[in-house]
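Quick heads-up: structures coming right below.
None of the figures in this text is laboratory data; all of them are computed from the coordinates on show. A quick note: this is a predicted structure, and the numbers were derived from the prediction, not measured. Cβ atoms are built from the backbone, for glycine too; each structure is taken alone.
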Structure P
Amino acid sequence: MNKSAFIKKFLEIYVNTTLPHPDDSYSHIDFEVMITPKYENRSRIAVFSGDHGIFPIILEITDNPHHIELGYIDVFLIANKPVRKSKKQRDLLKLIMKYLQQNNLIKFSHD
């Protein structure tokens, strides 16, 4: 999944509507991803940073991907605001995990 497709899907979930523009029309929104290394039994933290108003996106990455997709995480912020547990939160987390895995930014031990 490329950055433009990720941004379009992210915004569609975030604003709860279908956007009519093609994925490429979001190519002006660039971002970088930083993931902290695993340390002892602590979770990693992923930080998406960029110039758009939705950044930074900060989330905890536990060792169990199902916990993340079900919203069982303690840290999830969009634009420095906590994201409440909801269907939207779970959908955003699934999309983020899909992006991270498809771009080989994270790998779980059972993969």
Structure Q
Amino acid sequence: GIALDDGEAWVKSLEAILDGFKGERFEVPGLSINLSHIEPPALQALADRAALRDQKERLEKELKQLKTQQAVAADRAASKTQTEALYQQVLDAQKALEDFRRTQTLTAEE
């Protein structure tokens, strides 16, 4: 499988590789490869920068949406926890009130 970090280092690395394609040559410091002997479909797949950029943009957009969904889910979970805590406080207050009334009733009877 493919694993991507949250950062954009992988994007810059991929762009640096793609920038090495110059016509029928692939060139990076210390390396030059003649690509004219590679079958056209394979070369096209390697050099299709526009498709890779489109895919990168789609993936970045999807990542942004997923982060938003994660933040919303975290907010909902925090809200639920807070609601449960407040509900427990209400129950505790009701019990304390019942205990107080019971004590008042017992005191009045004595």
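One of P, Q was used to compute Cα Rg over 2.2 N^0.38 Å, and the result was 1.03. Which label is that?
P
Which of P, Q yields -9500 for helix-only ellipticity at 222 nm (-39500 (n - 2.57) for each DSSP H run of 4 or more, over all residues; to 500), as computed?
Label of the source structure: P.
Here distance in nm of label points 7 Å out along Cα→Cβ at positions 7 and 95 has been calculated and equals 5.1, so which of P, Q was it run on?
Q
Upon calculation of relative contact order in percent (Cα under 8 Å, 6 or more apart) from the atomic coordinates, which of the structures P, Q produces 11?
Going through each structure in turn, the value belongs to Q.
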